[in-house]
Structure P
Amino acid sequence: MDAVRLILTSRQALAASSEMSGTLTEVWQAQALAQAIGSRLAVSGPPELRGEALGLTELAGRGCGVLDAPDLDTGALRAAQLTELDDAREALLALGGLLGEVGIALVGVASGASDEARYWQCMEAIDAADESRDRVLEMLRKLAAREEALPER
């Protein structure tokens with residue numbers, strides 16, 4: 001499935017989640033998807049994005065790692081459904097929006113956390129989502145610079 005479509009599905013699922021466990025599952029799904037997109041860009045994306053894409057893969061992986069992995073069937077794992085990444089710019093724009101929403105959702109979960117461990121887990125996940133978003137924004141900047149450098153057709 002196309003990256004943009006998966007990102008939109010994740011954004012809708014995150015917005016629709018109402019309980020803490022559902023929100024954390026969707027946050028984990030979003031981070032796993034960001035990790036998969038970063039990996040795809042690192043391997044087959046534009047050469048100037050590869051370093052930042054590797055960083056995104058690492059940071060999003062950290063975002064998944066600090067959260068408890070949800071009990072999902074392989075078919076429900078959106079990252080595993082990623083088969084196409086046709087337009088890097090469009091995918092990165094959508095992913096940046098998703099990661100921003102992930103941070104906001106995690107603030108909500110952290111503020112309602114019943115124990116300190118959950119609170120700090122959310123803080124670490126917020127940090128990972130924010131740093132992942134920074135990598136996405138840097139890749140968008142590099143794509144824009146590349147497009148400016150191309151001769152007019």
Structure Q
Amino acid sequence: MQIHVEVNGRTQTFEAMPGESLLSLLRREGYLSVKRGCEEGDCGACTILLDGRSVRACLLLAAQAEGRRITTVEGLGSIERPHPLQQAFVDAGAVQCGFCTPGMILSAKALLDETPRPDEGQVREALDGNLCRCTGYKKIIEAVLLAAQRMKP
């Protein structure tokens with residue numbers, strides 16, 4: 001079946017298989033920042049923004065994205081012009097292996113879009129569903145707060 005979605009600002013038509021997860025479809029179409037982790041919605045590695053909300057792509061059928069707006073980390077910035085969140089993660093030393101980073105950044109973006117000046121507790125709550133096996137989250141939280149400071153309206 002065909003689904004029509006906007007991914008990172010571009011309208012696209014994809015062929016989805018019955019029962020296919022949105023995670024599988026996005027990875028098949030080359031959006032490799034959407035990581036395959038637990039596939040049960042627990043780890044946050046497959047986090048995307050769906051109509052601006054942080055969601056787990058492994059928990060959605062591809063068909064549920066019909067007519068919706070998807071943002072992956074590929075749509076935020078580039079090597080030459082990183083999004084302020086991406087730059088803050090680098091500057092704060094918040095990346096180690098990088099597996100969880102795309103999901104963390106998108107969860108943080110959803111938070112900052114709603115709450116431009118979050119406190120540490122709000123950052124912790126927003127990232128609660130994103131697991132990182134490499135860090136103690138301190139640098140990640142610092143990165144989000146740094147980005148919020150840099151992105152002040």
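What to note about this one:
- Comparison of P, Q by Rg/Rh (Cα atoms, Kirkwood Rh), for residues 22-85 alone - largest value held by: P
- For distance in nm of label points 7 Å out along Cα→Cβ at positions 6 and 118 computed as 2.9, the structure of P, Q it came from: P
- Structures P, Q, by relative contact order in percent (Cα under 8 Å, 6 or more apart): label with the highest value: P
- Test item: distance in nm of label points 7 Å out along Cα→Cβ at positions 46 and 110 calculated as 3.2, pick one of P, Q: P
- Given -26000 for helix-only ellipticity at 222 nm (-39500 (n - 2.57) for each DSSP H run of 4 or more, over all residues; to 500), calculated: source structure among P, Q: P
- Which entry (P, Q) yields the derived value 3.7 for distance in nm of label points 7 Å out along Cα→Cβ at positions 30 and 142: Q
Every number in this text was worked out from the coordinates using simple rules, so none of it is lab data. Remember, predicted model here, so these are calculated numbers, not experimental data. Cβ atoms are built from the backbone, for glycine too; each structure is taken alone.
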